[in-house]
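Several structures are given next for inspection.
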Structure 1
Amino acid sequence: MGRMQRDKGARAENQLASMLSGDLGLTIKRTLGQARDGGADILLGPFAVQCKHAAKASIKAWWQQTCADAAKCKKAPVV
């Protein structure tokens, strides 16, 4: 994955974390190091949230990744 893709993903994750923080009244931040270590983009209570920002949807692949990442941290998967 190139730098532009990583930066795009980080921006989308930060934007989602900010929206969730505002809507839920909590401080929510993206999980640092998850791209390197393989894990959820955002951990939120019992949920492992995977954030995607793509021109073309790949639901099956995203769901498989989300389930694998959620299993690592013993949380429920959310895309």
Structure 2
Amino acid sequence: MSEESRLKWQCRRGMRELDELLLRYLEDCYPDDSDADKAAFREVLELADPELNGYLLQRQMPSSETIARVIDRILRRDFT
């Protein structure tokens, strides 16, 4: 399985709105991201669903600055 296929699979979380946010970021931003930002996005995809949902629905704030930066970028892409 290619990295792109694996990441697309990890973006599918079972909640349509969140899936679309993650997939849009993967398609629009990830290819041009720095290696550090790519690693941070992969770290976000490793989060448990309840934790990731809380961040993307802005019910919780990540304690990790790296994860917070990626979440902010994902959410900003939704509004541009």
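For the reader, a short list of remarks on this structure follows.
- Of the structures 1, 2, the one that -16000 was derived from, the read-out being helix-only ellipticity at 222 nm (-39500 (n - 2.57) for each DSSP H run of 4 or more, over all residues; to 500): 1
- Label whose coordinates, when mean count of other Cβ atoms within 10 Å over residues 20-27 is calculated, return 10.8 (choices 1, 2): 1
- If distance in nm of label points 7 Å out along Cα→Cβ at positions 12 and 60 is computed and equals 1.9, the structure in 1, 2: 1
- Comparison of 1, 2 by relative contact order in percent (Cα under 8 Å, 6 or more apart) - largest value held by: 2
Every read-out reported here was derived from the displayed coordinates using simple, explicitly stated rules and does not represent laboratory data. Predicted model only: the values in this text are computed from it and were never measured. Cβ atoms are built from the backbone, for glycine too; each structure is taken alone.
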